[in-house]
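Undergrad: I've put the structures underneath this note.
Every number in this text was worked out from the coordinates using simple rules, so none of it is lab data. All figures in this text were calculated on a predicted structure; none of them were measured in a lab. Cβ atoms are built from the backbone, for glycine too; each structure is taken alone.
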Structure I
Amino acid sequence: MVATVQIVRKTGASGAIVSTDITSINTRANAYDTHSTGDISNGIQIPSVGTYYSFWVTTRLNCTVTPAGTINNLRWFTDGTGSFGTGVTCKVAKASTGLDAGYRQATGTVGQTGTQLTQVNHTGLDAAPVDAFTLTAASPLALSGSITNPSTGQFGDHVVYQLEVGTTAASGATSQETFTFRYDET
């Protein structure tokens, strides 16, 4: 049987983590730690100097119907073209270190800016965040982890990304971007 695999966004504090299925919908990177498909009440502010950030967005794969064999060779990538607009970038890293398999709740000042995504601020990151649009199908982010029959549940490294907004950004919603998870199933 072919497995059913979801992409989930994780929010909330350790011990009360909420995992929301975002497989076929959009999820906004706002200035608060909640999944939203259209909420504009807590947008990232445009700074007068420096950079403001979204609260980081944590995603992971979740198998709801077990594979016939194994799912492995996990990869994450973009189309290689950042279309968020002038003054907006996206950084990404994988997380698997420590408590909750690398999950850390996003923090910051609600309605203004998130805490910058760094290995100091997010102790579950395996390496420093990189520009998400350098990761393409030809050169993806390689993720550890697998799931084997008869198991179900979340598996693999977390993928954590964050939008960075500079002084030259335009107000309003940005263009949507598509991020892709790819894996082998045997």
Structure II
Amino acid sequence: MATHVALLRGINVGGNNKVPMADLRALVADLGHTDVSTYIQSGNVLFTVAEADADTAALARAMTEAIAAKLGVTTPVVVLSREELARIHAANPFPGEPDPRRVHAVVLSEPPWPELLTRLDTARAKAAQAGSGDEVLAVGRTLYLHTPEGFGRSVLAEVLMRYVTGRKTGATGTARNWATMTKLLDLCGS
């Protein structure tokens, strides 16, 4: 038995892609998972799978397909094992930021691709020219984004999310602030 977290992108935001959490929990349970719970309305699902070494990409595909078929919402899903979530948490390159809403983990379905890294370099330069303190660092399949002026005002966040959400190769990603990532790890237990 192994605890996992599914991160859905772009649900229940601004009245779009509405997914009731009770329906989402039932759907994940119908896929054969146990101990299903959700955290806040933005699409964070904790669940247990029978196999300790379950394929997270396969779990994500199954959830994406089931959500589209049963709930009528097309949304990418990224699944993390509890261990991967703990590694993401431990690797935070911005541990000194006192406001956890200013640090974000953009979890990708695969490691950053060359075009994304090139665009981030361009956006980093643009942000610096504008006097922004935005920073982004890639570790594995996670991009750590530090937005001292806030996510909504971030030059890097805008470029990053536009490119991640618009990619045509099937890779995707979703962002969570550090408060949410910390809470999810706490909810996973040890």
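Undergrad: If you rank structures I, II by distance in nm of label points 7 Å out along Cα→Cβ at positions 2 and 90, which sits at the top with the largest value?
TA: Evaluating distance in nm of label points 7 Å out along Cα→Cβ at positions 2 and 90 on every structure, the highest lands on I.
Undergrad: In terms of volume of the Cα convex hull per residue in Å³, for residues 18-121 alone, which of structures I, II is highest?
TA: Structure I comes out on top.
Undergrad: So if we calculate relative contact order in percent (Cα under 8 Å, 6 or more apart) for every structure here (I, II), which label has the highest result?
TA: Across I, II, relative contact order in percent (Cα under 8 Å, 6 or more apart) peaks for I.
Undergrad: Now a separate question. Thinking only about distance in nm of label points 7 Å out along Cα→Cβ at positions 42 and 130, which of I, II has the largest value?
TA: Looking at the calculated values, the largest one is I.
Undergrad: Let me ask something else about it. For helix-only ellipticity at 222 nm (-39500 (n - 2.57) for each DSSP H run of 4 or more, over all residues; to 500), the calculated result is -11000, so let me know which of I, II that is.
TA: Answer by label: II.
Undergrad: Continuing with this model, one more query. Can you spot which of I, II the value 0.25 was calculated from, given it is FRET efficiency 1/(1 + (r/R0)^6) of positions 66 and 106 (r between Cβ atoms, R0 = 25 Å, to 0.05)?
TA: I
Undergrad: Moving to a separate point now. Among the shown structures I, II, from which was the value 1.4 of distance in nm of label points 7 Å out along Cα→Cβ at positions 58 and 162 calculated?
TA: Corresponding structure: I.
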